[in-house]
Structure P
Amino acid sequence: MPRVLVRKNPAAFKTLPLFVEAGPDNLSYQSLGTPLNFTQMLERRRPIEVADPGHFAVELANLGVSVRLTLSWQGKEYWVLVKQQRQDRGDVVLKLISGYVSAHELNLPLLSAIHEIAEECLLETPEGWLSGRFGDTWLPTPYDTHLRYRETTHYSLHSRTGATRPVLCGKIPLMERPRAYVHLPTASLQLVYDMRLELPKDTHQLSLFHVDERVEDGKLIARLDRSRPDLYLIPLEKGQPNAELMTLRKGQLVPASTRGIWLAESFAAQQGWVVKDERIRWKDWLAARPVAATASNKQLAC
């Protein structure tokens, strides 16, 4: 049975709407108005339009962060995706590790991004669960009242090459140069950080799990379901994704079907600073980019 790890009051979450200015050289954002709770923020996430995707000024509902996380495992690299039922959009997608940025972290969204990794991506070994570190910053261990984290070893996060065009909070460039896009269907600004996860050398029989959060009876509930890990890997070859999808359980990679799979909007086409789509089909995403396809990959996609 799924195990409840945390119960939160969603009313405790506060964020701020944004004013965003985008031009050919950079994008800047700043907070606007008064703080919003979770429900108020969702009410503002309604479709908008811009006349020019490369140059505009617009008010948005919120700031979100995602992490394109690359895992190194047994000499190979994989992108990490999580499965999510998006209640506000009525769909199920595979997405990057992602979340909303609270009001007190609007000027340091990198902190929100690494916290999302700690909350959404759980790494289990026979000796216990792995905690993480980004430079000199220890990631939180949000489920330590229910899970036993290892004390003597941890994984490390490292930033990869950032986007070419800077993103500014006010007049200050953001650290690690995330990719940015304005998602028109939800009136939100999304930042995508590119990171790499390095495992301890003694890691073996690794299992990966996603902890899903959803609002139930006025509470935000985080659950771990061992029967549905919901954390997936896309193998990379020379930095490009294969047409494969896998899970990792006790050190064994298990192929997963890609039939009917949709990916979140961060995988869709970006025009200027804008993404117009809600989601994209797995096969359409593969067709739009170079991949290393094999006979076994084609069989999985059938």
Structure Q
Amino acid sequence: MTTITPATTPSAAQQVPVRRRRNRAGIGWGILAWVLGIGMFFPVLWMVLTAFKQEGDAYTNTPKLFFVPTLDQFSAVFSSGVGTPLLNSAFATIVAAILVLVLGIPAAFALSLRPITRTRDALMFFIGTKMLPIVAAIIPLYVIVGDIGLLDNIWTLVILYTAMNLPIAVWMMRSFFLEVPGELLEAASMDGASLWTAMREVILPLVSPGIAATALICVIFSWNEFFFAVNLTAVQAQTMPVFLVGFITGEGLYWARLSAAATLAALPVVLAGWFAQNKLVRGLSFGAIK
């Protein structure tokens, strides 16, 4: 006859070293995370600090940490006509993001909760358009845009930014829709709700964090886009990335003024991310980026 001995639980004295090791490991990982975070944020901090320096202080071989702050560089940037590129970037980015959501949400819905035939082929077609190098497409695009008279026109950038971000939005929104139980849509239809009503009242509120995350990513990609803007615009439709290049002259770099302009260019995206941070965190953890 065999006897079964009960499992022994570790005593309190034995648990203390384990807890200490876990605490030390947690502190170590926390310190590492802080070091990496500060290292990644330091270039941004240095850019902002340089924006408040005079050009002489920005050119010193030994970087100056203590200086008299000034707003002269920001005044010089505003006097150089930053308003037009800033408005052009804002218009192209916002309109393109709206068009991407208007076109991408129904497409993602059709590929997830209401799957169409050959869904996989459609998805591969969408993502396949992102595989084409932009350099290979710029000459045909330049010829087409020139023939229809849309060179140096902001609507050209709106169309290109919409086409550039639409595949990403479809893939992201599809993953968000896949997290929604299909029974909700069936229950809404059984209650007499039309497809549009169910989409507006039931589905979209559930995926609103995903919509915010998708919109913000599209805004960042459009705001930072440089290649199309520098090749298809010149003066009237100049955007902020193209405007920043103007501070690189044959006489050298105006570091302080360039830092001030770059700070102004980064500020709208930072503010947008700050205002949408709650929905952005929920959206990124909802299943879009895995």
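Out of P, Q, which one gives -22000 for helix-only ellipticity at 222 nm (-39500 (n - 2.57) for each DSSP H run of 4 or more, over all residues; to 500) as computed from the coordinates? Answer for the origin of the read-out: Q. Output the label of whichever structure in P, Q has the greatest value of FRET efficiency 1/(1 + (r/R0)^6) of positions 196 and 268 (r between Cβ atoms, R0 = 35 Å, to 0.05). Going through P, Q one by one, FRET efficiency 1/(1 + (r/R0)^6) of positions 196 and 268 (r between Cβ atoms, R0 = 35 Å, to 0.05) is largest in P. Here the criterion is distance in nm of label points 7 Å out along Cα→Cβ at positions 60 and 124, and among P, Q the highest value is seen for Q. Figure out for me which of the structures P, Q the number 43, 36, 17 belongs to, where semi-axes √(5λ) of the Cα gyration tensor in Å was derived from the coordinates. Comparing all candidates, it corresponds to Q.
For which of P, Q does relative contact order in percent (Cα under 8 Å, 6 or more apart), calculated from the coordinates, equal 21? List each step's numbers first, then the result.
Working: P: 21; Q: 29.
Derived from the structure labelled P.
Every read-out reported here was derived from the displayed coordinates using simple, explicitly stated rules and does not represent laboratory data. As the structure is a computational prediction, the values presented were derived from the model and not from experiment. Cβ atoms are built from the backbone, for glycine too; each structure is taken alone.
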